[in-house]
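Participant: Below, each structure is written out as structure tokens.
Please treat every number below as a calculation from the coordinates, not as lab data. Note that this is a predicted model, so its numbers are computed, not measured.
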Structure I
Amino acid sequence: MSGFLQWFFRNRQTGEITIAQAPNLVLWVVIVAGVLRWLWHPPGTAAVALDVAFKGGLIVWSLDEIVRGVNPWRRCLGGAVLVYVLATLL
């Protein structure tokens, strides 16, 4: 693997290559809210609550990845998700 790819994907805590990780609590909330919104099309307030949980959770998760990501790939992933969520809110 080239030097750049080693640097980009190398976990700064373990030294291993990290591309994906198990979801943390915030990402589990996002996943559950997204699945519920997709399978069950609730009316009114429930739909708004699921949308807020989904998009708000993605914003929190992405900011956490930008600040505490284990490698540059995870930080870029957090930045890309944040840009996407903010773009879809406008």
Structure II
Amino acid sequence: MTKREEFDQAVVDSKALPKAPSNDILLQLYALYKQATEGDINVEPPANVFDFVARAKYEAWNEMKGKTKDSAMQEYTALVEKLKA
């Protein structure tokens, strides 16, 4: 399988993990997914300072800035494989 096919399979697998990941792991998966599919963050920070979920997602993705899409795909796939065990 190609990297992209492995990544696509990991995305499917992430929805059927045996145990629900912690919020920190979910944020990491979100950020890696966004970096792998869209690249560096391309949105403005949330305007509502009380929208803590949107802020956390924004910051998690922003921390991925500079990571290549391929690298993010590999890390996402590896993390999902680890969570499946």
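Participant: I have -24000 for helix-only ellipticity at 222 nm (-39500 (n - 2.57) for each DSSP H run of 4 or more, over all residues; to 500), calculated from one of the structures I, II. Which structure is it?
Facilitator: Numbers: I: -24000; II: -21000.
Going label by label, the one that fits is I.
Participant: Can I ask one more? Of the structures I, II, report the one carrying the highest value of percent of Cα pairs over 15 Å apart. Present the calculation step by step, with values, prior to reporting the outcome.
Facilitator: Numbers: I: 63; II: 56.
Greatest value across I, II: structure I.
Participant: Using relative contact order in percent (Cα under 8 Å, 6 or more apart), single out the structure from I, II with the greatest value. Please report the intermediate quantities before stating the final value.
Facilitator: Numbers: I: 30; II: 46.
Greatest value across I, II: structure II.
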